[in-house]
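What follows is a set of structures for review.
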Structure P
Amino acid sequence: MSTPDTAELPRVRGLVLAGGASTRMRRDKAALPYAGREQLERACELLARHAADIAVSVRAEQATDPRRARWPLIVDSVEGGGPLVGIRSALAADPRAAWLVLACDLPFVTDHVLAQLLAARAAALAADPATLATAYRSAHDGLPEPLCAVWEPGAAAPLAAFAAAGGHCPRKFLARHPTRLLDLEDARALDNINTPEEYGAALRTLAGAPVNPMRLKIQYYALMREQAGRSEESLEIAVATPADLYRELATRHGFTLPREQLKVAVNGDFAEWTRALRDGDAVVFIPPVAGG
C-alpha cells in the first residue's frame, strides 16, 4: 500500500482556543499582557506562522467581544462546553482540513514547538494514515496534550461518538484513539497559566528574573521517605513551582518515581505542578498507594 506524501495530506488550518471563562484567573486570560502584547494576539500571530489560515474558537456569547472579533471566529456549534466542543466545531466548519489547535493560555510555547509538531504529524500519517491526531506527551503526567495538537479530519466522527457516549475530556479521547505522541524538549513549554499567582511567576520567568530562595517544609511518604532517608525536611531553596522543586529534590535524594506517578499538595490542598510557591509553604509529594 502506498503512503501519502506531504503534498497529499489535508491542509492544516490554525485554531486558537479562547472560549474559556477564566474563572480561576478572575480576568479574561485572552487579555493578559506578556511583554506588551495580549495573550490572544500572541497566540494568533504564532499560529499564523505555521498554518494556512487561522480562526479563534469562542462561545456564542463571546462572538461580539471586540478583542476576539478582530480575528475570524468559529463559534461553538455543538452542545456541551470546554475545548472538546471548540475542536469539534472547527472540524465541522471545515471538514476537509486538519486543525493545528493551540490554547491561548500557553505563554511558553514557541515556533520550534509547533514546527516540531507539524513535522511529526507528517511522519505519523506517512506511517499510519489512520492516525487521528498528533500531540505532545505531558511532561507532568505523561498524558496527551490535546490543546497543542494537530487534529485530523478523520477525528470528527469518533469525537462525535465519544461525546454521545458522555465523553468530554479530549485527553481521554486521544489516549483511546490512534494518536502519535512525542516528547517535549522543554518540560515547561506547554504549562498553562490559570491563576494570578501563576501569571506572576510566568512573567518573572519570561523576563529572566532570578527566583529568590524561600523556606519550604516538605514531607515524604512510602518509597520517597525511604529514598530521602527522612519523613520531612525544611529547606531554603530557589524554585518557582512544585515541578521545579521535584526536579531539585530528585537530584538531591535520587528519587526514582517519575513525576507522572505522583500528586502534589500545597498547604493541605491538591495543587497543579505549575502553581507558584511562596515562602513558608508546606509541600507534600504523594506517591502511589502501593509505593510505586
Structure Q
Amino acid sequence: MNLPHSRAPKGHANSADGFTLIELLVVIAIIAILAGMLLPALAKSKAKAQGIACMNNGRQMTMAWKLYVDEYQDNVPQSYGPNEWVHGSLDFNGSNRSNWDLERDITKSLLWPYCGNAAGIWKCPADQSTVKVGGVTYPRVRSIAMNAWFNSTDVASFGSGFRIYRKMSDLVDPGVSRTWIFMDEREDSINDGEMVVGMTGYPDRPQQWMMVDYPASYHGGAGGLSFADGHSEIKKWQDPRTRPLLRKGQLLPLNVASPNNQDVFWLMERSTRKAN
C-alpha cells in the first residue's frame, strides 16, 4: 500500500528543500561581516611580519658589512665611487638588467661573499616594485642603499665640512649605535647604491634643509634602517613631505627643498657630524 507523502504546513520550509533565499542571504551577510572584521587584523599581522623580516634583512646586511670591514683592516666599502659596494643604478627600464638580474650587480657586490648567497636580504619584503622585460613582469632586486657619508666620492657636495667615514674607527660621532649604514629607499627614489642625507643647514638653519633621496615607507608610513652597531629599526615618518604620493613606474624628483622637516633632521642626526 502506498502511503501519502507528508507535507509541511503552509509557510514552513521542509528540511529536504534546503535553505530559503532569505536564509542564504543572512549567511552571506554574516560571512561578509566576519570577513570585514578579520581582514584588517590579517593585514596588520602581515605588515608586522614584513617589518620584522625587513629588520632582520638589515641586521644581516650589516653583519656582511662588518665582516668585510674586519677582513679589510677596518676600511669601509665605498657607498659611491669606482670601488663602490654595489654597481648599477635602478630605474623602471626593462632593458636595464640592474633592475631585475641578480647576476648583473648583486652577485658581483663587494658584500656578496659575506651574505651567504642570500639575495632576499637585499630587498624589503614589502617592496612590490617590478619591471617588464619582453612582456614578462619581474620583481626588482634591491631596495637597500648605503649611507652616502661612508667613503663616497661625491657626498661632500651635499654638506661642506662634514665627516666622511673611511674606517670603522672613524665612527666616533655620533657613534656606532646612532650612525645608520643601510636604509630601504623608496622604489621611485632608489637609483645607485648610496642614499644621500644632505647636511646643508644642519643643525640650526632649518630653512635650508633638503630631501635629497627619499626613505622608504613600506611599513604603514615607516621605513627600515640598520646601524653600525648591528641593530635595526623601523622609523615612522612624521612629515607628509617625506611620503609623497607614489606613482607606480615613475621616478620621483629628488633634491627637493624641505624646510623644517623633522624627518630630515632625524636623519641628519644619524648620518654624520661636522669634522673637527
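Tell me which of P, Q gives 30, 16, 11 when you compute semi-axes √(5λ) of the Cα gyration tensor in Å, for residues 113-192 alone.
Going through each structure in turn, the value belongs to Q.
Out of P, Q, which structure matches 5, 22, 30, 24, 16, 4, 0 when P(r) over Cα pairs in 5 Å bins from 0, in percent, for residues 49-96 alone is calculated?
P
If mean count of other Cβ atoms within 10 Å over residues 161-168 is calculated from each of P, Q, which structure is the one that comes out at 12.2?
P
Taking Cα Rg over 2.2 N^0.38 Å as the criterion, which structure among P, Q has the greatest value?
Q
On mean count of other Cβ atoms within 10 Å over residues 25-32, which of the structures labelled P, Q is highest?
Going through P, Q one by one, mean count of other Cβ atoms within 10 Å over residues 25-32 peaks for structure P.
Work out the source of 20 here, i.e. which of P, Q gives that when relative contact order in percent (Cα under 8 Å, 6 or more apart) is computed.
Q
Taking distance in nm of label points 7 Å out along Cα→Cβ at positions 33 and 73 from the coordinates of each of P, Q, which one would give 2.5?
Details: P: 2.5; Q: 7.3.
It was calculated from structure P.
Any read-out appearing in this document is the output of simple, stated calculations on the displayed coordinates, not a laboratory observation. Keep in mind that this is a model prediction, so the values were computed, not measured. Cβ atoms are built from the backbone, for glycine too; each structure is taken alone.
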